[in-house]
1. Which structure, out of P, Q, was helix-only ellipticity at 222 nm (-39500 (n - 2.57) for each DSSP H run of 4 or more, over all residues; to 500) calculated from, if the result is -13500?
2. For distance in nm of label points 7 Å out along Cα→Cβ at positions 258 and 314, find whichever of P, Q sits highest and give me its label.
3. Tell me which structure, out of P, Q, gives 146 once volume of the Cα convex hull per residue in Å³ is calculated.
4. Match the computed value 18 of relative contact order in percent (Cα under 8 Å, 6 or more apart) to one of the structures P, Q, and report its label.
5. Given 21.1 as the derived value for mean count of other Cβ atoms within 10 Å over residues 18-25, which of the supplied structures P, Q does it correspond to?
6. Among the shown structures P, Q, from which was the value 0.85 of FRET efficiency 1/(1 + (r/R0)^6) of positions 34 and 146 (r between Cβ atoms, R0 = 25 Å, to 0.05) calculated?
Structure P
Amino acid sequence: MANTHEICFVFIGGTHQIYHLAPIAAQIARSSSRFTVRCICADEEAEKALREIAGQMQAKTMEIARIGIPWIARLAVRATGRPSAAKGPILASIRWHARRSCAIVTPERTSAALRKMGWRRPLIHFRHGAGDRAPASEKRLRAFDLIVVPGEKDFQRALEQGIDRSRLRVGGYVKLDYLRIAPPAKESLFGNSLPTVVYNPHFDARISSLDIALDVIERFRQQDRYNLVFAPHIRSMETMSQADRQRFLSQAVANRIIIDLGSPSLFNMRYTQAADIYLGDVSSQLYEFLSRPRPAVFLNSHGIHWEPDLRYAGWHLGEVTDGPGTVLAAIDRAVANHHNKIEAQVSALKFAFGNFDGAIERSADILIKAVTA
């Protein structure tokens, strides 16, 4: 039998997703004695991030439970080499742990599989990120009773995927709203006055510039005009060999080049807030960076005819170049011509993130109305 006052929040998609949903759980826990808020995760890093958010938001009653990883999940990871292979068995375990909850809320789409596992109560999805890609996993949205998106861009895209308008709500970009409560560290990344470039390649090899990243970093090692932070998407490390990790780490230069392959700064917006210039490909972190309009450069390392493709809409907001040999010149152009891009960047940010001031409280209200309807 369901407990009509327990809401189960599920976090199994990586620590980078937590900031998009956990602040909403904390808001409900601290503002409504009517609901029990239970957050379930499956690893130590996720638990640490959840406790940090609960502490920052003074959500003392927010329950955080780290469940054990089933043996079959560990076996699946060893057999495939992919951490994501553990999600199926973990979801089966979560289905049992949430058996008394009135609703399950999640920031990732793999949880759509809970429907096949017999979950019949409300299943609610909060989108993490607000990039331009439309991955195949978007089709899983049909399994959710309610989908809460940051802004108009994802609202329109969901409609195009065949999602009924009645199941969609716009809440604003929660992660940016959370920065008002817990802003990133203010300490300077470097002890010099040079402008800083944050290089943020995506993890998807089909569209990422990660395959040329070592050459890109080398170009920065050979110049003295820019600092560099190499901050790839956290999921890039899932299939990276130890040898490749060491190759990247060896490229660091004291007080000039930071190579970060796993710290919380990769997803808590420290780098995107501190940097002066963005360098990347298709990551939605572009829009987090553009919360303050700044120069941006994109690497078209696959020679894609990108101009008419909506998956590359963000590339119209900066300079596009094809590889390591032209990257520094493209950065120079982006800085010199940025005044021509500011209006478009402001417009794109609003389209992607909506009104992110107050997004946490607004999204919490949407969720409460959904579970009490």
Structure Q
Amino acid sequence: MTPRERFLNTLNYQPVDQRPCYLAWPWFDTLARWRREGLPDGVTDVHEHLGVSGLGYRVSNITPAAGVFPDYPVKILREDGEFIYKTDRYGRTAKEFKDHSSFPEWLEFPVKTPEDLRRLLDEHFDVDNLDARFPADWLEQVHAAEQRGDVILIDGGCYYWTLRSVAGVDGAGYLLYDAPELVGELFERYHAVVMEGLRRAVKVTRVDIIGFGEDFACKSGPLLSPAMFRDMILPHYKKVMDFAHAHDVRLTWHDSDGDYRLLLPDMLSAGVNSTCPCEVASGMEPVGLRRQFGRELRIGGGFDKRIVPLGRSAVAAEFARLRPVIEEGGYIPGIDHSIPADVSYDRYREYVDELVKVSAWV
């Protein structure tokens, strides 16, 4: 079987010759640590070096530029000791460490008021010329993905993600209450690009999966209320999935950190049938999720990253606990998100050894 076939069969509860696995990526400073501990210089793909890249699968995202367009200028503003200050493609001013991975400290966002949001819509969310949002070589990219046998994904929506990216979590919360009409217009314009991408994609290729990315939850729950989600975001999800179902595309891949179990019943009702990376520290634990939501919910990730530094026996015990869900299907196991620097090279190789055993649980 090909990696794509394993991926799709697993999510559809169909037989596979080996289990696909979610191969997480290491942080920049994790790689630096591993090189000090024996990873050869010049290795850019750790899993290929360890001989396990075949456990994974390649996803090609053929989405047009659905968010901020054109991007804000990316500029280095200054360097100060161990920090670097810069603006990014969303127009945010960020403070970052120079030498190790960390979530940036956001110092300023381009959208602070409803007037700022209006300006963003006028300057970065024009949807009159949708052709401009597709790369000139878009068709060539699509055909190249087909020839490689990639899993082909197209965007179904990153609505809260986009609002939060330009306004911050606090700013997004205020705007949802103070300027719902403008936020609704932002979401409508985003949705217009998404639907155009879907319409074009189904004419030229086989779409395997609809992708969603929100990061709309934290450890204690969603960052917006279920009622607000149902009112402002869920209708867009439903329109996307109605179109997808009409073209025989029924699988999704929904990416969000945090605990959004309160939103999952509504998402499932709209046809959004997945969750990843399933942060165990936030309560998104695969065995519990399967028990609560049944086989309709597909799961990715969900192996607690905090267990890996504890060594092989702890890793093996956790996989044994997850084994019933792995063997049932609808679940692609892997570290819940990226690999932090407290995971040594030896400990990660032990984890990979156990992952190879898991791939044989067919």
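Readers should treat all values here as calculations from the given coordinates under stated rules, not as data from a laboratory. Values in this document were obtained by computation on a predicted structure and should not be read as measured data. Cβ atoms are built from the backbone, for glycine too; each structure is taken alone.
1. Here the read-out was taken from Q.
2. Top value of distance in nm of label points 7 Å out along Cα→Cβ at positions 258 and 314, among P, Q, belongs to structure Q.
3. Checking each candidate, the match is Q.
4. For relative contact order in percent (Cα under 8 Å, 6 or more apart), the value 18 is produced by structure P.
5. Source structure for this number: Q.
6. The structure behind it is P.
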